[in-house]
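Before anything else, here is the set of structures, which you'll find just below.
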Structure P
Amino acid sequence: MSQTLKYFLWPFAFTALGLVLAYWLGYQMTGTVTGALSFFLIGCILAVLEISLSFDNAIVNANILKTMEPKWQHRFLTWGILIAVFGMRIIFPLAVVAIAAKIGPISAIVLAATDPQEYARIMEDSHIGISAFGGTFLMMVALTYFIDQSKEVDWIRMIERRLRSWASIRGLEIAAVLSAALILSILLPEVDGATFLFAAVCGLLTFLAVELVAHFLDAQKEAQTMAAKGGFGAFLYLEVLDASFSFDGVIGAFALTQNLFLIAIGLGIGAFYVRSMTIMLVERKTLSQFRYLEHGAFYSVLALSIIMYAQSLWHIPELVTGLIGAALISLSLISSIRHNKADQKA
């Protein structure tokens, strides 16, 4: 237990600091202890929301990090957390509002501080494009994992063997994602449909561009030294992947509060726990001990991408998203434990 707790010392410290800041912010905004306690409670809920939505993110990150050289692992786990906390939880929402409202970044900060309802409205109006971009990127991540001839281990064999057999069809995952995006764009009103399709194409192009950069840079690195694995290209891929996972949490947070700074505190706390879970999974080689855990994470990624697409038509509570992801990962963990027990008996 003590060995596990050591991974979470920094998250515990940031949780204490973050919740104190949430309480202070609430008191400054409302001038009452009741208001301060309300901010404190929302900060707790946001942190739990982020952790529940992002456990699959930690598993996918660990799957990629285990192939990276220690130098780039360290860079992702240090620089990456700064980008995750300050980039996605603060700068990203400000950038969305600045672009949507056609105002400068300083004006966006002022708007967030002085008129949080209007700020939240602009963010909500942008959810279709955000869902399309993030959903497309995550769907490509999941399908690329399953439609792969080199994949050797199957969890749900009936599905995964069939998907692996289709890997010889070049561009199948791209065609599948584009078809889904096209269908959704037709179902949406004309203006929203055009926005959705444009954002989905941008998400697809971003995935392909990151894959190209990762392949080019890491191939150069491989040519220089056969021992090198996963350099800047893998780092870039992980950052975009983390951003895509964060879209759902950032947008969902506005259902609880319109205060950007409280959202940054609550989701930032969750991001620290995701980082620590990633480190623990890599250092303890948990993915190799539980052979189907990785599969559960990628099924969860696929489910999240489908939910993000569906959210352009219907409101789906973040609790549902979190429960689906948790259920898939839990089932894969149970299957892994059963497999290990069967191996021991054999």
Structure Q
Amino acid sequence: MPDNAFVALTHSSTLRRLLYEALAALGFDPTDTYRRAYAGVALAAPLLEAREEHDNAPRFWQALEGISGDVDIGLHLGEVMQPRPMDVVSYLLLAARDLRQGLQAFVRFQHILSGGFAARLEEQGDEARLVIDLNYREVGSLRQQMECLAVLLSKMLASAGGEIPLLGVEFRHRAPRKLAEHRRLLGVEPRFSRPHDVLILPRALLSRPSRSASPRLFEVLSEEAEKQLVGLVENQLLVRVRYWLEVNLGSATCSLEACALALGSNRSALQRSLSEQGSSFRALHDEVRRLRALRLLDQGLGVREVARACGFAELSPFYRAFRRWQGGTPRGLVSRHGATGE
């Protein structure tokens, strides 16, 4: 088995297959669009059982607005998408007894859809908050992707349990200049620059019976989903914790509590599980910091910039950590590349 420190996260080809159809519906050539977005990088065909490297996805979404000339291309792709079951998770959503069970299955098996998902369902008062964060290494939330996904998911939820009016939508990205299309397609004006990407639903609708409920089918599909989840090497706990650290290092508080929440666990359970695998959150945090520091220094970044990117507020603790990691200071690596910044 490969060293799980370097296992690449993947996602299913489901969304890309829907995107091909939606691009064509909007008058774009899907193959040419992907070719231009990936600028010659080889991309496998979106086969039914295929897995694609998760951290390649930003190439497409970052280039899409420029290629299409549409500042709201994500919303418009979501509008023309025809959601239908193409994987075990979407079939589970349809077979669930109610929306709550369907969303709980979505959260349980989210990594079958995408290794970068950090989804969870929160019930607070009269609201149900479906957090749908998609994370990438060293890339912030992708506006066009998340707006497309918000429209698509709202349509999928409606197909499973009837029309569901959104109470609110929150996005991590900054607000665009115009919001008319957001209001038209989401039914509400989203809030931007929020901590998470969230769909907010009426909590009472979670218990509404599904029109396509099938308890026996749900049981069979759950067993298949468990098998698929176990088969994902990237879903191992150490990989997921490392990836979470890589995503958040230098931009958010990398605490055991925050990591546990993002992974759907709690502090003591995560600590215990890591200990059972011969590791700890502190050790993984330290290792991710060390590898990032070495990589950025090798690229020629200044010491102060590297320290910030590794989550150090001051230089002195960074120097102490680096001496512990490498037996010396970062000065030699920086000067070798002619970098300054200290």
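Bear in mind these aren't lab numbers, they're just calculated from the coordinates by the rules spelled out. Please read these numbers as outputs of a predicted model, since none were measured by experiment. Cβ atoms are built from the backbone, for glycine too; each structure is taken alone.
If relative contact order in percent (Cα under 8 Å, 6 or more apart) computes to 16, which of P, Q did it come from? Can you show the working numbers first?
Numbers: P: 33; Q: 16.
Of the options listed, only Q reproduces it.
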**Message:** Among P, Q, considering only Cα Rg over 2.2 N^0.38 Å, which has the greatest calculated value?
**Reply:** Q
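Determine which structure produced the value 1.3 for distance in nm of label points 7 Å out along Cα→Cβ at positions 41 and 257, calculated from the coordinates; the candidates are P, Q. Present the calculation step by step, with values, prior to reporting the outcome.
Numbers: P: 1.3; Q: 3.7.
Only structure P yields this read-out.
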**Request:** Supply the structure label, taken from P, Q, corresponding to distance in nm of label points 7 Å out along Cα→Cβ at positions 73 and 281 with the calculated value 3.9.
**Result:** Q
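Taking helix-only ellipticity at 222 nm (-39500 (n - 2.57) for each DSSP H run of 4 or more, over all residues; to 500) from the coordinates of each of P, Q, which one would give -15500?
Structure of origin is Q.
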